[in-house]
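Visitor: Presented below are the structures under discussion, each in the form of structure tokens.
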Structure I
Amino acid sequence: MRQYIVDAFTGELFKGNPAAVCILDEWISDELMQNIAVENNLSETAFAVKADDYYHIRWFTPGGEVDLCGHASLATAYVILNFYEDTPKVHFKTKDDVDLIITRNGELYEMEFPAYELEEVEITGKIIDALGVMPREVYRSRDLLCVLESADDVVGFKPDLDKLEKLDGLLVHITAKGESHDCVSRSFAPRLNIAEDPVCGSGHCHIAPYWSGRLNKNEIIAYQASKRSGILYCRVVDDKVFLAGKAVLFSTCELEL
């Protein structure tokens, strides 16, 4: 089985978010996919199987399967459009039968995702204690989105992963208005055995709609301030989020399975 490692949301090696990608002739067992994800020890390993004019796609973290992953989808599109298909576009279907379309435009790969509907929640003592700072606002959907006062608060944040793991939401995102970009953010996923997700695409299905509303603009340039860092070009249209970014191939290998 051939596996590719792709750095997503970056044009430079060793930045962005690395994802493993396996394009399969047919599905292997869930247990084997999970074991491969654990062995890779990346935030996500994507598996895809072609069916007619689209690909089924699934994503596994070291801690289990997830329903949506932006950076691993971008990485999978990069692999398919550069090594498997002579076309500018790839159509994915998720396990839940959600359609994802990814289009190549020059160096950018643009993904169409559903926007998460955000519900504002009370700022509790538990949230303040976990963050170590008082957030301006907190919202919940699949993940928890915490809006901080400044970009410096986001960049300098020192996570207490044990406390973050006890908060509501699959992941915890912190964000603030940016200085050289529209917004800055970081993403943490201790529930999935991921301390910090270097660049979180699905997280920006929460972050981009929030900042689109606050800044009153549909196009958002988002900076993820992890150690690796990454840039996402976001468009919010009705209940959709279009996320675009670059990608670069790090390695290919054969898995001895």
Structure II
Amino acid sequence: MKRENRLKGVGIYLLGFASLFAIWHVAATWIMPSVLFPPPWQVIVKAIELARDGTLWEHASASLARIGLGFAGGSLLGIPLGLAIGSFPVVRRLLEPYTEFLRFIPATALITVAVIWFGIGEGSKIFLIIYTTIFIVIINTAAGVAAVAPNKIRAARALGAGPLQVFFFVALPATVPYILTGMRLAMANSFVTIVAAELVAANDGLGRMIWDSRMYMLVDQIFVALLVLGLLGFTADRLFRWGIYAFAGRFSPVT
């Protein structure tokens, strides 16, 4: 039964993608035929061409490396801070003003500052991804700690569990789905931030590929970069979604 449901779900996803490309084809062929709006087959042919000569892999790998480093750094900083804020009222009162103030300053507004501080090299891009990631992870992690059912904590204490045991065996497992949800949201923002950063200051990356293609009116190449961004983001999102369901099935955060 589970296998049938899984196959059905995959079939629905494939149907959704097929419908998307069909709508795209109709729009580009009959509704808005123009060299500025290439049909999907033209974009796919261009993607194969760029993949064969290595251009696509060079730009995609550069963007993924920056996202990976910045995202890992932001998550490693955000998770313990979120756990501390959610667990200790003193820490929450101390750090919450900084979190609430800084998270409303978008990373894209700090691109110029990042370039001034770190130059146009990798440091500025990684800093922006860390900044994009950390506050979302902090807030979701703190919310997860606060949402742990009090009866679970009382039951663990009644069975003789100490503070560390309560944290590691009750609070932390129940918080994992919230942490993964925060990371999932942060990953989406990371893609937005890296493209904006690469548009302004980068020698490679998908954002730079879009910028260079605009300069030479290579519209099909722009669509290749957009398509790759969407596919990479979709894949990352599915992995996080699978992780959330896997942990939520074992540790319900709300019961």
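Rule-based calculations on the coordinates, nothing more; no lab input. The structure displayed is predicted, hence computed values, not measured ones. Cβ atoms are built from the backbone, for glycine too; each structure is taken alone.
Visitor: Comparing I, II, where is distance in nm of label points 7 Å out along Cα→Cβ at positions 191 and 247 highest?
Guide: Once distance in nm of label points 7 Å out along Cα→Cβ at positions 191 and 247 is tallied for I, II, the winner is I.
Visitor: On mean count of other Cβ atoms within 10 Å over residues 87-94, which of the structures labelled I, II is highest?
Guide: Going through I, II one by one, mean count of other Cβ atoms within 10 Å over residues 87-94 peaks for structure I.
Visitor: Taking FRET efficiency 1/(1 + (r/R0)^6) of positions 207 and 239 (r between Cβ atoms, R0 = 25 Å, to 0.05) as the criterion, which structure among I, II has the greatest value? Intermediate values should be presented prior to the final figure.
Guide: On the way: I: 0.95; II: 0.65.
Going through I, II one by one, FRET efficiency 1/(1 + (r/R0)^6) of positions 207 and 239 (r between Cβ atoms, R0 = 25 Å, to 0.05) is largest in I.
Visitor: From which structure (I, II) was Cα extents along the principal axes in Å, for residues 127-174 alone calculated, if the value obtained is 25, 20, 15?
Guide: Only structure I yields this read-out.
Visitor: Sticking with this structure for a sec: To which of I, II does the computed value 2.8 (distance in nm of label points 7 Å out along Cα→Cβ at positions 119 and 215) belong?
Guide: I
Visitor: Then there's this: Given that log10 I(q)/I(0) by the Debye sum over Cα atoms at q = 0.07 Å⁻¹, derived from a single structure, equals -0.22, which label among I, II identifies that structure? Display every interim value, and only then the final one.
Guide: Values: I: -0.22; II: -0.33.
Checking each candidate, the match is I.
Visitor: Once FRET efficiency 1/(1 + (r/R0)^6) of positions 79 and 135 (r between Cβ atoms, R0 = 41 Å, to 0.05) is calculated for all of I, II, which comes out largest?
Guide: When FRET efficiency 1/(1 + (r/R0)^6) of positions 79 and 135 (r between Cβ atoms, R0 = 41 Å, to 0.05) is calculated for I, II, structure II comes out on top.
Visitor: Right, something else. Which of I, II yields -6000 for helix-only ellipticity at 222 nm (-39500 (n - 2.57) for each DSSP H run of 4 or more, over all residues; to 500), as computed?
Guide: Corresponding structure: I.
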